[in-house]
Structures are given as C-alpha cells and as structure tokens.
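Okay, got some structures for you below.
All of the numbers you see were taken from the coordinates with simple rules; none came from a lab. Given the structure is predicted, the values throughout are model-derived calculations rather than measurements. Cβ atoms are built from the backbone, for glycine too; each structure is taken alone.
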Structure 1
Amino acid sequence: MSMVHASSGRLKPASPLLRAEPAIVAGIASATLPDSRVDWHALVADYDRIRDLIEQTIPGFEHYNQRIRQPGGFRMPLAATERQWLTPTGKATFSVFRGVREDVTFDDCQVLRLVTLRSHDQYNTTIYALDDRYRGVFGRRDVLFMNAGDMARLGVEHGDVVDIVSAMPGHDGVLANITVVAFNIAPGAVGAYYPEANVLIPLDYSDKQSGTPSYKSAPVRIRHRPQGE
C-alpha cells in the first residue's frame, strides 16, 4: 500500500477526439476560470509540470519526477504504518460515529439504504471492463445487490428486473431496468454501481461538515416493473 508508480496506456484510442482525464479537467477549468493564473493547457502538454506542482503541495512527493521514473516507483511516507501518531498526545485518536441515520430517517419499511460501489475493473469513474470479480458479476453493471431477507420481504426474486427510485423528498431520480442479485449485504441496505447510480443522489444531499455527497446512505425504494417491459 501507499506505493506510487508510473503507468501508461496501451490501447489505441477509440477516437482521435478522445481526451485524457487531465485534458478534460483542464478544459473544464479553463472554461470555468478564464482569468485563472494557472496555465491549464500547459500542464496537460507535459505531465511533469503537474507532478512538479504536486511536489510543491503534498508532503512525501519530494523529487517526484525523478523518483517516479525508478523501477517499481516509490512508497509514500505514512506515519501510522510505523506506529507513529502525529497527534498532540502522540497517541492514536478515535472519533465516535453517531450512526448512519443521524440526518434523514424514514418510518416506511419499504425504504432501503443505497450504497454506491465501484467494480474490480474500475478506477474512480473510469470503467475499464464490465467484470467485477469482487462480487461475482461479469459482463454487466446493471445490477442491484440485495439482502435475501429484504428480497423475501419485498416480494423480489433473484434475477427480477426492477427500477430503483429515490425516496428523498422532492427528488424524482430513477435508475431503471436493474437486475436484482442476491448478495450478502446488510439487511436494509442495497448496493449499485456508480456513476450509473449517481442519478439517485440529490445534489443537495451531502455531509453538513465536509460537503461530500452522501453516496453511501441514500434512501431508495424498489419499484417492480410490469411483466413484458
């Protein structure tokens, strides 16, 4: 863990118009911040320039461009792995979590809690293939992982095709034509892949302190689809 190593694409681009992720980000930034002091397109033209800025910003990346070219890369310093606690007391500090239902609660037993997931063949929102050996799903991503008890309670069977509907008040997001997969997931919880399931997350449903979208506890309902659809 904490290893940083170089990688490069091996496949022929699907189109000459296909852009790398840094180019997409730079294009968004330059369009959104026309008076920015950052030369976004210059950064994309030479990734060494991006690494130079990372070196100036994040501890542990000293001499980044030189070290990344070493076979095997390098390991970032992580004090906790050395049992060094960088706290005022010199000891590990634990925070008490108040629970997953601290914000929005529902009395409706039909409401489930959605957790969005990424597959094995996925890095963040980049999907490289349709296989997920973590969960035994291959060749597809249009699935909903459900607890067997919830399936029985809601009258859903393994292989049924359903719609996932947002249960947040004022939000009408729907992820349609999703196949139910029986899975060892906690009762009351369901799982689906992102970014496909992002449509079920309201933009204003976020953590009050960090502002992070609440992708791990979104209230949803399962809607049966009429036969033949």
Structure 2
Amino acid sequence: MKNLKRTKQYKECRARFAEVSRRLADLYPGAECALEWRTDASDPADDGWRLLIMGRLSAQCTDARVNIVCRELFAAYPTAQAVADAPIEDLERLVHSCGFFRAKAQNIKDCCRIMVEEYDGRVPADREVLLTFPGVGRKIANLLLGDIYHVPGIVADTHLICIGGRLGAYPTTMKDPHKVERILDMYVEPEEQSDFCHRAVQFGRDFCTSRAPKCEACPLRDICPYAKNEKM
C-alpha cells in the first residue's frame, strides 16, 4: 500500500476523485440516502433501526420498492420492539415483494430483538458488532454508521462498484465489494465518504448506468477514463 501511494497512478487517481467528489457535490448538493428512513425525530439514532431494516430489505431489491414496502411495515410495527414481537408470518407477508422474504423477515425480526435486548432499541455504533447481526454485511454496516453516526465508510453498492471502475480506481471487471471498499477508501476523503456514496448512487441512476451509460451527456466525461476510451 505504501509503495502504491508513491506512484504517479495513485496521485492521478487521488486528484481525479477529488474533482469527481467536487462535481458530484455541485450536481447533488443535498446528499441523502435514497431509503426514506428518517422521521421527525431530532436524533437520527432514534430512527436507526428503520435504516437497518431497509438496508437489509434492499439486497437485490430496488430502493423504491423498499420505500413502498416499509411504509406499510412501519405503520403496522412502529418500533423496534414491535418488529421484534411481530409474528414472523406477518413480517413475511409484508416484505414478500422485496424477494427472499423468509430470510429477510427472520433477519429483521432477529436484528430488532438484539437491538431491544442489548442496545436499548438502537443501532450500535460499532462496525464489528454490527457485522455480527443477522444479514448485516460491510455495506449495510457502513451505511448505518455513516448516516446515523457520521462515521467514515465506503458503501460499496452496485452503482459505486461500477462507477469506481469506470473512473479508473480498479479494473472494470472487479466486483468484490470489500476490495472496492478498501481501494476507494484511499481515494475519497474520510469526511466526504458517506455523502460521496449517496451522490454516486444518484449519479449512477441518472448517467452512469451499468448497461448503457450516458457518456455523451455525462458531467464527468472529460476526466473519466472509460468515457475517453469510448471516444466521447
């Protein structure tokens, strides 16, 4: 790692991502999670259990679908305690359209039980602890820590993995979220990581789609290696 940081390639990539971060901030100044998890509570930690549930449901499901499903779910079960106590059959019914509904329903019920019994109904502010929760991997853990507690972390979802490769941080064939997280952690400043990831998701939807990127209209095309290779 130390040797890499001395290379011209590393310095160029650092500079590129600094500019990307600046442009995405201009393009999407209100960096927000696409999951509608916040209520009017003054402390985000009061709503953290909702984000944990939505993060788990979003695996192989769109954020838009999760938002729709969770409006009904949270209306029926408005607290972590209520979800922990809910009949599993009812949770399965409510989250059915998110896919893998049996595993997801059991996971969110078990996670809420752990939060209620061990953490006063809140998401613990500890990555290693979160990784012991059923169904919680590094992507969800980093999302929770960033949005609730402002702890730096790269949320390596499919949009970010694709965009990072096209911007030259690693080969475009790389799909390993953990490797992507480690690499982008070198190129995106810690204090910008949470917002950067949210902006990248929106940017991926608007311009840098996986199958048909809109390079000709992209605000990053002049600094993007992928766009240059496509002769845009």
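A value of 33, 22, 15 for Cα extents along the principal axes in Å, for residues 150-213 alone, calculated from one of 1, 2, originates in structure 2. For Kirkwood radius over Cα pairs in Å, the calculated result is 21.6, so let me know which of 1, 2 that is. Structure 1 accounts for this read-out. Source structure of the calculated read-out (log10 I(q)/I(0) by the Debye sum over Cα atoms at q = 0.17, 0.19, 0.25 Å⁻¹, for residues 62-157 alone, -0.79, -0.99, -1.42) within 1, 2: 2.
Distance in nm of label points 7 Å out along Cα→Cβ at positions 46 and 182 was computed and gave 6.0; which structure, 1, 2, did it come from?
Numbers: 1: 6.0; 2: 4.1.
Value 6.0 for distance in nm of label points 7 Å out along Cα→Cβ at positions 46 and 182 corresponds to 1 out of 1, 2.
Which of 1, 2 yields -5000 for helix-only ellipticity at 222 nm (-39500 (n - 2.57) for each DSSP H run of 4 or more, over all residues; to 500), as computed? The structure behind it is 1.
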